[in-house]
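There are structures below to look over.
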Structure I
Amino acid sequence: MKSNRQALRRREWIVEKLLFFAAVVSVFTTLAILAVLLFEAVGFFGEVSIVDFFTGTKWTPLFRDQHFGVLPLVWGTLLVTAIALGVAVPIGLGSAIFLSEYAPEKLRKTIKPLLEILAGIPTVVYGYFALTFVTPLLQVIFPEMIIFNALSAGLVMGVMIIPMVASLSEDAMMAVPQSFREGAYALGARRHEVALRIVVPSALSGIIASFILAISRAVGETMIVSIAAGSTPKLTLNPLESIQTMTGYITQISLGEAPFGSLEYKTIFSVGLTLFLMTLAINLVGQWVKKRYWKRY
């Protein structure tokens, strides 16, 4: 008996150390990435004013008349993300409500895995789907639309992140105690009233968390915007025009558009640091919202 206890404690100790090592590796990797970004970005900002970088409205680092205002790239990223959320949030949340409150158990177990297949499709496939299928369809409706545009990239990106919103929101709704639903039905509430007035508010922290994760996923998406959105950094509200996102620009330079070690090459790290800070801010907001609306059942 004593030897069994010692063996059990030894195994627990090994598992604990392995998990601790995994956590340390994750933290170290994040810090290493941040250190590289900061080191290279310091060299960039030694030659370019940080004020001009964050307030400038022209981004032409590869032209003879160089401008390093990152706002067009940030705006392109936000524009595509907004379009994607306009698709993913209503469809994903509606799917989650259906799966949680309306679908029979057998149907739910069938539909949910099929829905999550969308998350397993390579993003490069989504990119070419947007370029070769979605854009020609949209050009029938909008003849003035050019081949590379923000609308088709945003729509397809929204389809890509639907499973994230739907799956996480459905899990949050399923965690709401059944007694909440039964109490509402006992008071005469109908099914849609139970879903919208009882279940959704009770699962609000998980639902908002799914939205925040979807935003982070959309902001950091690379292949779809690189293929379908274009490479024209501009401040525009017209989604039918070509734009460029931060990840799209990083991909462009990484393909050899600028000599290694040059100022143009260092823009990769300045833009990457900006993207890192945006994602960090989104995650911090998500953590705050989660704590603000979190409930224990």
Structure II
Amino acid sequence: MGFPVRTCALVGRFSDPRVAESVAALLPHLTGRGVRVLVSEDAELPAGAPVSRVAERTFGERADLVIAVGGDGTLLYAARLVARHNVPLVGVNRGRLGFLTDVMPQDMLSSVDAALAGELEADERPLLSARLRQAGGAVAQSFALNDVVMQKHDTGRTLDFDTRIDGTYVNTHDADGIIVASPTGSTAYALSCNGPIMEPHLPALVIVPICAHTLSDRPIVVAAQCIVEVVLHERPDTQANVTCDGALLGALTPADRLEVTTAAERVTLLHPPGHDYYRLLRSKLRWGRGSFEH
């Protein structure tokens, strides 16, 4: 990333009134500082807005900075757009929980100015790489910042499937599915399935069964470089999908194989000065209410 920033891409659901409010303040602020603003070709913005409409897939090649306005899902989507291009991300929180979008609306303009000048705290996070190897030889691949999820699709029955780590058999599961999460994603879906919270820079993966039929089928933490494999058993009405940060990668059949590992690529999140991960946990998870705040 070069400084000062010359081109900035905006990502968000601009039809959402809360997002539109922030974008309406951002556009004149950025253009007043000589920054070219990129948005997607179908962005729902008023005619004559001071933006350049380009294909979203080119944001990583064209932008010096990406600002995601919305919830964590918006930032996760933006992360996949720039995964191969080392373009930093700022997340403006117009959603609910906001583990990743940590710039509050009232601090947005000052934080954007600091980002343009290279004064925010850079935080590199590992990405996951998912490969869906299909029986016919085709391979579908995607990145995820939070998690790769294999789960049952459109059926009330659980799935039978095997997991292997680096080719070594681990377990046969009877469950609704399984989550492979990065440390960043340990506070997302994996947490709701009783997975552990991991410090974001820990070189590890967490593997979490979803609603396992056997109570002893517990989450496990493995080294970041491990390759996690998932294979379905043949069974009537077996239907499963694989998603990366909630975006569909493809259907998994018993003849296919899902592989997940830590990617070589990383994304850089930009935080306001004084960013404190544990303070964030206390705030979002409502820890220590009524106790003295240090």
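Quick notes
- Mean count of other Cβ atoms within 10 Å over residues 177-184 - highest-scoring structure of I, II: II
- At a computed -22500 (helix-only ellipticity at 222 nm (-39500 (n - 2.57) for each DSSP H run of 4 or more, over all residues; to 500)), which of I, II: I
- At a computed 17.4 (mean count of other Cβ atoms within 10 Å over residues 97-104), which of I, II: I
- Each of I, II could give relative contact order in percent (Cα under 8 Å, 6 or more apart), but the derived value 25 comes from I.
- Source structure (of I, II) for distance in nm of label points 7 Å out along Cα→Cβ at positions 41 and 57, computed value 2.5: I
- Source structure (of I, II) for mean projected area of the Cα convex hull in nm², for residues 113-168 alone, computed value 7.9: II
- Label whose coordinates, when semi-axes √(5λ) of the Cα gyration tensor in Å is calculated, return 39, 30, 17 (choices I, II): I
- Per mean count of other Cβ atoms within 10 Å over residues 153-160, the highest-valued of structures I, II: I
Read-outs throughout are calculated quantities, based only on the coordinates presented, and are distinct from any laboratory measurement. Just so it is clear, the structure is predicted and the values come from calculations on it, not from any experiment. Cβ atoms are built from the backbone, for glycine too; each structure is taken alone.
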